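There are structures below to look over.
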Structure 1
Amino acid sequence: MTERLALYSYWRSSAAYRVRIGLNLKGLPYEVLPVHLVRDGGEQFRPEYVAQNPQKLVPVLAHGQRRMRQSLSILEYLDETWPEPPLLPATARGRQRVRELAQLIACDIHPLNNLRVLRFFEHEWHVPQPERDEWMKHWMVEGLGAFEALLRDHPSTGTFCDGDQPGLADCCLVPQLYNARRFGVSPDAFPVLAAIERACLALPAFDAARPERQPDAP
């Protein structure tokens, strides 16, 4: 397929970070279209962006005339459209495990830590900053602890979350650990996760996706 790929992204968005990793792992060229989630009240609220995503969230992947939303569904689309290298295992049992891990982060940890949740706490309920930070850390520690327990001593855990090739779960884990550090949660408390993160970030696909390497990073 030769249709252009473009990713509406914000440099520090965990969800957009996942998709950048997936695109890089597939070796796919793509254009980054920055959407600043904070400046001027948030560019995601502009009518021209709402037309791309009524949820007012990033990422959105444009593939030709098509527009795709939700990071996990985008990553599975990439895997089905460009099967090599695979992001999901070959067996149904293996795919279930990897999806379980990915969804633990994308569906259980990340939504509780999302920028729009913190904004609601701040502007609608006037929750002080220390309490907001404690909320973030609590759910990150609880979720990452569960993730660590699911990987520890599991026969499918290898250099990466599933075996010795990075995949969908790693695309979710690395951005979540980046976000955890921002709020004072050290991955050192989770030795299996920390080792996998080191292995991931040693790869060019993960290194190029780092927030600080993005064109819209300050």
Structure 2
Amino acid sequence: MAEKMLITQALDERDLLVKKIRDKIEKANFVDTVKPNEEKVLEARVSREEFAKEAERAYQQIMDLIDRFQKIDAAIVASNAATKINTSYGEFTVAGAISLRSRLRGGGSYNGDADFESFLRRKMQVDLQRRLDTAEMKNKQLQSTAENMRLSILGKDAKTKDDKPLEVVETYVKENTTELVDPLEVQKKIEKLQEKRDSLLTELDTQIKVSNATTFIEV
């Protein structure tokens, strides 16, 4: 007869089974040695018959636990593929939501390489900062050149060089000032990407937990 349980219960049991199976495998003794003139095997210190029974019993217990794990795992996978959740960014199956959450956190089989949004944010931030630094450096150099031009034209002792900048120098500065070309307004894009990631992860976490706590499977 099929056993009914919540996904949360199934997840807990699945985690427990992993530890239990590994522990039983570690503690099991499947092979021993014996001498023809001795009744008991060397390590276990039981008869051959008893050792054989214990080895068979341990093996069967392990296989039964593995079978239990497989059934629970398969039921969870099937349920996750069929059950849907809703977020402000759209509808997902639980399986899709879990996969997306893992990707956004840099997990999964690609080891973070598929966290495209974070990679995009970092690249835009690096581009922005580089161009800002370049513009600042070039404009400082320009101001230095402009000041030298003023001094050259007005003379080092001219007191009016700051109050009455020469038109030709100002034109030169205006035409050679380095400006940022930012058609996407990348800082806003960066902030929006970060905001979407944070809110989506929060929604996915919440909806997955709610779904797991209210969805039943049969094992």
Structure 3
Amino acid sequence: MVSAGRPELAEKFMTVIRFLAANPKAASNLRRKTLTIGSFDYIQAAAAAFAAGRVPRKPEPPSTVPDEMVSYILQEYFGIPAADLEKIKRGHLISMRAENMVGDLLERYLADSLEKEGWVWISGSLVKGADFLKPPPPSKRKWQVLQVKNRDNSENSSSSAIREGTSIQKWFRTFSKQPGSNWGEFPDAVLKADFSEDGFKEFVRKYLLALKKG
């Protein structure tokens, strides 16, 4: 369980379990369909996923073999010299790996401030279509649930469908068809002043530097 390996995460994990107990249809399957949601085995697996989701992740080097037809198109249509094709292909693969990291880094950056103010980062993808939640105050029953995306066009149809009919709020960081960022529209009116593009860049710089040192 979380409390055994990461005792500092126990209260946060139990907050997520409280939310799922009140909203069982929101529970994810953890990619193990044999587990019954709410069972002891499910909670054990959820605890492991919750803790594992917070372990720092290093960028993975490219492992796929590029399609040679891409090089042919680059050369024949875009006029890219043959001598530059390998460098461009490798650069594209590395860029894709870096792009795949941004969403995870964004959640980590937000969690750094949000969790100090009562929010919980739902690491491990335990709740469908949600990344953060905040318990209601004693006098209320409504949880705050938030989904964050890196860009305004990065949500697929299945993720959007999960959010329909729920109180899950959605926020995105950047626009796909215009410059600038969306930090000013972060849904927590008090905490949004803590977030900025410069702050995100500084967080990422320190995070990557720590990975290199590790």
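Starting from the value -0.28, -1.20: which structure in 1, 2, 3 was log10 I(q)/I(0) by the Debye sum over Cα atoms at q = 0.07, 0.16 Å⁻¹ calculated from? List each step's numbers first, then the result.
Values: 1: -0.21, -1.12; 2: -0.55, -1.10; 3: -0.28, -1.20.
Traced to structure 3.
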Among 1, 2, 3, structure where relative contact order in percent (Cα under 8 Å, 6 or more apart) as derived comes to 32: 2
field: Entry that produces 18.1 once mean count of other Cβ atoms within 10 Å over residues 10-17 is calculated, selected from 1, 2, 3
entry: 3
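Read-outs throughout are calculated quantities, based only on the coordinates presented, and are distinct from any laboratory measurement. Here the structure is a predicted model, which is why all the values come from computation and not from measurement. Cβ atoms are built from the backbone, for glycine too; each structure is taken alone.
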